[in-house]
Structures are given as C-alpha cells and as structure tokens.
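Values quoted throughout were computed directly from the atomic coordinates according to the rules given, and no laboratory measurement underlies them. Predicted model only: the values in this text are computed from it and were never measured. Cβ atoms are built from the backbone, for glycine too; each structure is taken alone.
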Structure 1
Amino acid sequence: MLKIESSDTDLESLLTGRYFHIPRFQRPYSWDDENIQDFWDDLNASISGDYFIGSMVVYKMDKQAVGVVDGQQRLTTITIMLSVLRDVFLSLKEPDLAAGVHLLIERNNRDNKKEFVLKPETSYPYFQERIQRSGGPRFTSKARDEEKSIERARNLLQKKVETALSSIESSADFADEPSRVRAKVDQIRRLRDSLLNLKIILVVLDDEDDAYVIFETLNTRGKDLAVSDLLKNHFTKLLKSDGDVDSVKIRWTELIETIYGSNAEISPDSFLYHYWASWSDYIPLKRLFQAMKDQIVESNAEIHLNDMVADAKLYRAIYEPVVYWPRNERKVVASLTAIQLFKLSQPMPALLSLARAHRDGAIKTRKLQEALGAIENFHFLFTAVTSSRSSGGISGMYAAFARKLYEAGNDSNLAAKEISALVSKLRERKPSFEEFRVNFGQVTYTNAGSKQRSLVRYVLRRFFEHENLLSAADFEEMTIEHIQPQATYGHDWSDSEIGQLGNLLLIDSPMNGRLDRKPFPEKKKMLLSEGYKLPKSILGEEDWTAEIVRSRTDHMAKVAYDDIWRI
C-alpha cells in the first residue's frame, strides 16, 4: 500500500530544506518557448500575492535528499531563473543579494561540503557548470539536445528580465545612474520575492518503488507523454543498478542518441512502434506501452533492452542507407533510398525484420535484395505513381510477414519461403496496367511545377540504367533536360506535355546550358557528337512533336510496368 504525505509550501521553503535528485527514469529537460512564457506569466501574476503553480511529487532518499517523480521540468526552470537573478545582482554590484539567491542553488550540506540543491543526471555536467555554478563555467562542453533546451530557456528568461529592466533605463523618472541602479535592484528583488513566494503542493512518497508506480500513473494520464519515457521507467524499475555503473541508463542513452543522431525525421516512439510490430503483435500506438509492459518482465528485460539497442542501429540504417550499408550492397542501398523517397511507413516492420535477419545470417544478401526490390517496385507502382491508398491491409500484411520472418529464426529455407510469399502478395496487389499508365502520364516536371522533381529523377535514372545509358557514378552529375524547351509552352504545347517523362532526358549541367532552346535536330546532333548515349525512342525521331512525347510516355509506361518495376 502506498504511503503518501502532502503539504502546502512555498518555493523558498521547498528549496531551503532539501536536495533534489532527478532520477534516471525521468526524461530530459524539454520545455519550449510557450512553456517558458507560461512560467513567466505565473511569476508576474504572483507579484500581487500568493499564487499556486501546481504540485510536485518526490520520494525520500535520506534525511534531506529526495528524488523527483513529477515536477522536474518546473524545478529545473526555477533553478534556471534563480541563476539569472543571481547573475543580474552580480552585474548590478550586489554580491550579498547574489549570494542570498545562490544559497537556493548551492549550499553546504551537513558535512559542510558544497552541494547543488538540484542534481539532474541527464544534463551533467552542463547544467552544473553553465547554470548552477556562480562565476561562469570552468570548461566548455558540446551541447546536446537537452543542453540546447536548457540554454534556450536561460537565454529567454534573461531576455525577459533585461526587457523588464530596460524601461527603467529609458525612464525620465530617475535623474542619475545611481537612482537607476537602485530601481533595477528593487525590480530584481521583487522578481526574486515573487518567485520564492510561489505556492506548491508537495507530495512525498516513502520509497523509490512507489515512485515508479506514481510516475507511470501520472504520466499515462498526462499529455503527449512518449512511449519511450514510460518504457525507460519500466526498464529502470526491472533492472536495478549494480554498483556505480548504471547499465540501463548507458544503454538507453545509446538507443536514444542513435535515433536522434539521424538526419532523417525519426523518433524513439516511431522506432519502438515499428520494432514491436517487427516481431510481436501489430497494435495501435496508444496501446503499445501496455503491451510492452505486459510482455517485458524482470526475467527477460535484459534481453529486450539489448535487442532494442541493436535494432535501433538497423532502424537508422534503413533511413540512412548510404551511410550505413557497405558499398558492395549497392542494390540494397538503392532500394532503401527509393523507399525513403516514396515516404513510406507501412513497410517499416518488414524492413526492420529483413535487416535483422540479414545481420543475423538468416538470409543472404541476394534474398535481402529480392525482398527490398519487390517492396520498392510495388510501392513505385502502387504509391508513387498510382497514389493508391490502403485501408490498412498492407500494413497488416507487412507486420504479419515481419513476425513470420522473425519466427523463422536461423532457418534460411523457411525465411526464403516467407520472402517468396511476400513477393507473391505484393504481385497480387499491384494496380492494373491501364490505371498505372494513366497516372504515369501525370508524373511531370517543369520549373513551375517542380513538386515531383525527385521522383522524376528517380524514374529517369532507372530507365537510363535499364538501357545501359548511365552508370550509378554518373547520376549525381546529371540534370533534367526538356527536349522541347520549357519556353515554348503555349505554342501548340501544353504545360503537362512539356513536363511529361517522354520529353525529358538526363544530361550533365554544362551540356544542359549549351542546348538551351535549340531545336530538336540540333540538340540531337550536338548530343551524339559529344558521345552521349540516347534512348532508342529518341534516336529514331527526326522531328519532335507533342504527339511523339505522348507516345513515348505511353511506351515508357509499358516498359516500366512490364520490365523495370516488375514484381
């Protein structure tokens, strides 16, 4: 049974009598500008009297020390504000007032040793050196995401204080500099008193185990709490630290830094959602934590945590294939790059399961290429061109495949069988040729309509590679050339015909500039004289008309459907 004590107190009493530890299950500091503005508004509202700012939940660690369960973000911001007020007092040459504020940031403990009142773990040593220490930092350190949030909060609060003081500087009510300084000191004292008079309800729990329960209860009912925060708390509860090395914190930090270190737009929660679907039940995100909590217990927590850390690296490699996959796996990189171009999330459980099976030796590179190629080709036909929408069946299909591949373990024959079954299902779901042909003709690129530029470059690259006109090494130097110049729009040519794939070529930038608006026969002659390889559908033409472009586009659609993106 939980033992809970609660009492009303003000911030000065709260900070004077205790040392606060931010335990390892808490998430990093993350208040944004809106949160800081709300805090500033509360601070100014309290100048006229008592003002209640909410509750704080802590658990007892020893006689003076408590661990913070709820209220960490607010307590960190209060400490940042105190550091701003202290430093302003120092700048106004009021060392005694600065020292009085600093006692609420750092003071001597019962052993007469200096100790910071607030002790966050995740921002160490940045918070201690940059915020709490008086006199400036003794060394510099690289700011991570949390430190950047702390720095932003401090700069914003400092700016608000400076703005409050600027009215005194410009006021005609003060005849000389000493009177202006006294007015500024009084203003900062009022802000200090307002801050320390803020009222709070303090809830004290008996021990840390109670804290885990309360943390989960409070935050699952709160707003926008990440699954990753709840899961970190769950692992921390199950896997106790052994000595000074906090292995849960180390491994969880590695997982989070792997995800946040990516240039792609991925998050810990998206990883956890796809990770879980890649081997277990396919469930909605809102039910994910409960499912994880039910299955991750003390006996298997170590295995799950290690698996998550390892799979986070695979997840990032899927989103950043050029960086993480070996050069000899070019086809893998090409398919993963295309899948990212199509902005797909549905196949992610399958992709993660495939990457895991390849890493663990259950499937060879050839089988991985086969599966990724089928997924790439299907979504080019189904998603990128035809813009078909799934009712959820495709997501379920991918999740079911991912789970079966995981269950196949190291049985390469069974894994190959599951991959073949996936390819068959993708083949059955592809759109009809006529549906594809109509939509393929609507894939266009002009300077005025450049939304599909990346897709057009991808399509042209695949065609040029199919006809052995372009190597992968050449592609990055290529630009899109309109055979019929864009400037002729309106002269028997529509904008869509100018931008159609049948009117486009890949050539290098200098040649693109030289061709400019030259007529087709002259362009063709220049390209051939420079050694360019041209598609057969262009080589055989002596003139260039809108009808030829439409015909060539339809022909390209047929080749695309039957050959290049065949499943």
Structure 2
Amino acid sequence: MKDNKYDVCIVGSGAGASPVAYTLAKAGAKVLVLEKGPWLTEEDFYKDEMACCRRTTYSPKLADEQHVIEEEYEDNDGNSFWQGEATSESGWDFWNGSLVGGSSNFMSGYFHRLKPMDFRLKTEFGDINGANVADWPISYEDLEPYYDKVDIEVGVSGKVVPHPHLEPHKTDYPFPPTAEHPISAWIDEAAKDIGYHSFPVPRAVLSKPAMGRQSCEYSGYCSSYGCSSGAKGSGRAALLNHAVATGNCKVQPHAKVFNIESDKHGNVSGIWYYDKANNKHKVSAKIYVIACQAIETSRLLLSSTGEKHPKGLANNNDQVGKNAVFSAGGTGQGDFIFEQISDEQEQQLRVVGPFINRALQDWYKIDDKDFGKPAKGGTIDFLFHQNAISKASNEKWDSDDNLVWGEQLKSNLQSAFNFGKTLRFEVFNDWLPTDDCFISLDKNTIDKWGDPVAKVRIGAHQHDLKVGEYLTQKAETLLEAMGAKNISSSVSSYPPANLQAGGCRFGNDPKTSVLDKNCKAHDVDNLYVTDGSFMPTGGSVPYTYTIYANSFRVADKIKQRLQLS
C-alpha cells in the first residue's frame, strides 16, 4: 500500500471527470484519475457489431459486477409491491462503458443544450402531484459560457438555425456541420409542408481535423461504437489525452475504487482502490471529485461510511441516491419500401455513412388545450440504426413469436435487408423525480470483490408517459407526411440504461440536496460530484453536453479554490 499525494483525485474518467482533469492539469495542479476499466485508444476500436452489442467487451460481465433493479408488480388482489432482480439473472445491463473516457466513447454525440425553462421547471410549470420537481440553483446564463467552452474544447460541429424553442447562443458552433444523409432534405421538406420546424442537430463529432484528432470517416457506425478516427468527442480523445500531455495528470486504469475514507472532521482523507491484481491501494489529495455515473456514484458514497457519516459519505440528510432520473420518452419508425419509390429515391436511401442530423423541438413546451394545462415537452431526433446483427436477430421470430429457421429464416433475412430502409425516431422528455426512483445498497447481492451492489428502484411518473405519447404522435405525423409505411411507435416506463442522472442533486438547502450550487457536498468540504448525479431534473435532451458543461464550470470553481492561474 502506497499513499501518494495529489492536489486533486478524480474517480471516473468520462464526461463528468475529464473536464476537471483537463482544466486543472493545464493550470498546473497535480491530478490523479482513477478508472476501473482499461485504457483503450483509437487502435483498439473496430466496427465490430459482436463486440459492441452482443458481448461485454467494453463493460463488466454481469456475473462479476451487477445491479439489482426493483420493479413494481401487482398481486392477485390488486395490491402493488416492489421486487428486485439482479441483472446477472435478467441480463438487463446498466453499465455503459468501463474504460478510460467512460460511456462518452460510445455516445451518439447529439449535443442539444438545455433551455432556460429547464433550469426553472417548478417555477415555469408548478408542482406536479407525486413528483419532486425543483428549480436548479443556477441558470442557463450561468452555464451558457461553459456550453460554449465544450463546443471549442470537445469539438462540436453544427450550425445554429432559428426555430421556435432555440435557446440563446452568443456564438455559432466552431466546426461546420458534419455531412448529411439525403433523407435529411426529405425531413425538412415534409416538416415545412405540415408546419413543423426541423433543424440540424449539432454533433460532438469533428467535421474536419483539429486538436490532434482526425475528422469523421462516415463509416455509418457511430452510436454504441468506439471511434477509430478520434473524431468523436469522448472524454479521453478530446480532453484526457491533452491533460496527460501536460505532465500534471496521471490516469490510472484498472483502479476499482471501493471506499472513500473520511476523518474525524468529516472530510475525505483518502481513497481506496483495487488494482488489476486485486491489491489494495490508498491515495490522498487535497480535493476529491467523484464522477463514475449516477448509479455508481451514489453506491460509492453510500458504501463509504465514517465517524461523521454513519449513513454514507455526504448522506447525513438521507439524500444520497434519492431523486434519480433517467430519460422518459419512446421510439418509433416508418419504412420506405424500394418497390414503392423512384430509383433516385432508392439510391438516396441506400447511402451509408453521413448523419441524418435532424430534430424537432416544436413541442419543447406543450401549450395545447387537448393535452391539458401547459407542460414541459421534449425533443424528437431522427436516425438510422446501423446494426446488421440486431436486424438479423429480430428476424428469427414470426408474427406469433415462434422461432423460425431454414427457408423461412432465409426469406425473412432477405426481406429485412433488401425491402427498403427504416427511418427511426427517438423521443426525449423529462423523467420526473419521484420517491419511487432512487438508488440504495443491496446487501444481499455483492460484486466479485465482495462489496454490496447498487439497488435501483425505477418507478416512473405517469405524466412522463403522457408527454411521451403526445410527442410520438407528432413524430408519426411527420413520417406520414414523408410517405413512410408501417409506421409504429412505443412509449415505455422502462428507463434507457445509458441515460442516468440524479441521486446527488445540487441545491441551496442541505435538507433536500446533497451538493451546493458548485457541486461541493454540503457536509464534506473537500468533496465534489461532477457526473450527471448533480441534476435535479434531466431536461428533455440527452445529458452528456450538459454534464460536460457543468464539469467545466465546477473545474473553474476548484481552480479558484486552489488559487491556480
């Protein structure tokens, strides 16, 4: 066991961690980043559908590391109850990337900013029965310069185009838009015809070489895949590589943190981790930053008890793990059948590589008497799924869910790959925080090191489903206007495991929040949390852009505290 001294020790290496490491290392601080997974580079990433989507290549084996997911059930008498199941049994995977750079290696890079209304949801729309809605302790104006910083430092490509709910922008994006698929023009034309306002989506993908990284190669394999060109703005490619190059930042892979030690005053005195050989090590620093995704951050804090923190670090008011949020919404699709369109349209649809980069936010605020009182809405993004393994797997069942093989399977596969092209959409709307969505410890289920795993209750608010259904109907209307066939959609109360936030919400009142407005723990003077855990509400967009921006903001606060120039 060796006790090293650093200015800052960071647990995690993704979107919440990398801006802190980058900012402080460039300012001269000695920074240590502890990452549970390996340090992979562009040379390690292949467009391998089996590695990406069928095997746990970039995340832990569920037999070794798992979660317990609690769902609500109803007995024969109509009484509801909660029951947990380990993910090693269900196969439901809540890991999103255990490696340097974390899940930012595999994001789609849809970089929508939050709107000013997202920061004051309670003020804008009032209380919602059964939901713990709260305003943020900061405003859009506080975060806007850090969104701008993400655009430059991470590398965001796009064009600011006016639309009804466009958030304020003082500058345009620093890189021109990435190449667009021909169907983007179809979406624009159909949207205009029916009074919708489609707009180009900014992407955390370089459209031209910069910062020692190559531009996008338009392979068509982006979401869920590691980037072999370095164009995608992962925390590793965009920030940690440069942090390490300063000579002030050390990234320690294969470092599984299991305990945060605190002293008699309640402040952090050291961090314990296992190395690749399962040897224990302790490291110490002046300031500690936790950023290992929302579920695991809450688990680590709850596991780290001490004299001043008997219920877990920073949990003296029983708020750690509470008010977890995911992303509500749904998905849908429509088919464009080659036999029913022109040869020119078919050739356009067969193009592979460029992004669609189109979204709708006409109903980011729903003001429709048919819906009810004004409410927060959301975002609709359009995309193609480039995954032949997934497509083929779906064809092994007939319409009655019977397994097929032989000539029938062959026919199904031929049809699936040659009939046409399926345009999909995803809906993002707020997952309202409730008392029935939280993270705790399951002391009956342990990981391979013998530590209790996180138990996640995933209760969803019915309002989320109502908003999601409203938005999917709008998206279906656009597909109809485009001439798509076999249009369908679904809205679910099950959370997307890759969009995690909350559990350590920030706020001004220690009785109802874990962190202050600068993401420092209320009752631990040298502890910060900078992943999505800080978010009181999630907004109606993917989280990564906002996590990056807030992490840059907090990094500046820590830099000032350390009196670095």
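Points to keep in mind about this one:
- Origin of the value 12, where relative contact order in percent (Cα under 8 Å, 6 or more apart) was derived from one of 1, 2: 1
- Structure responsible for 0.70, with FRET efficiency 1/(1 + (r/R0)^6) of positions 38 and 102 (r between Cβ atoms, R0 = 30 Å, to 0.05) calculated and labels 1, 2 on offer: 1
- Read-out distance in nm of label points 7 Å out along Cα→Cβ at positions 78 and 166, computed value 3.0, structure in 1, 2: 1
- Volume of the Cα convex hull per residue in Å³ derived as 224 - corresponding label from 1, 2: 1
- Origin of the value 2.4, where distance in nm of label points 7 Å out along Cα→Cβ at positions 30 and 398 was derived from one of 1, 2: 1
- Label whose coordinates, when semi-axes √(5λ) of the Cα gyration tensor in Å, for residues 350-429 alone is calculated, return 23, 13, 10 (choices 1, 2): 1
- Taking mean count of other Cβ atoms within 10 Å over residues 318-325 as the criterion, the top-ranked structure out of 1, 2 is 2, with the highest value.
- Among 1, 2, structure where helix-only ellipticity at 222 nm (-39500 (n - 2.57) for each DSSP H run of 4 or more, over all residues; to 500) as derived comes to -17000: 1
- Once distance in nm of label points 7 Å out along Cα→Cβ at positions 118 and 382 is evaluated on every structure in 1, 2, the highest one turns out to be 1.
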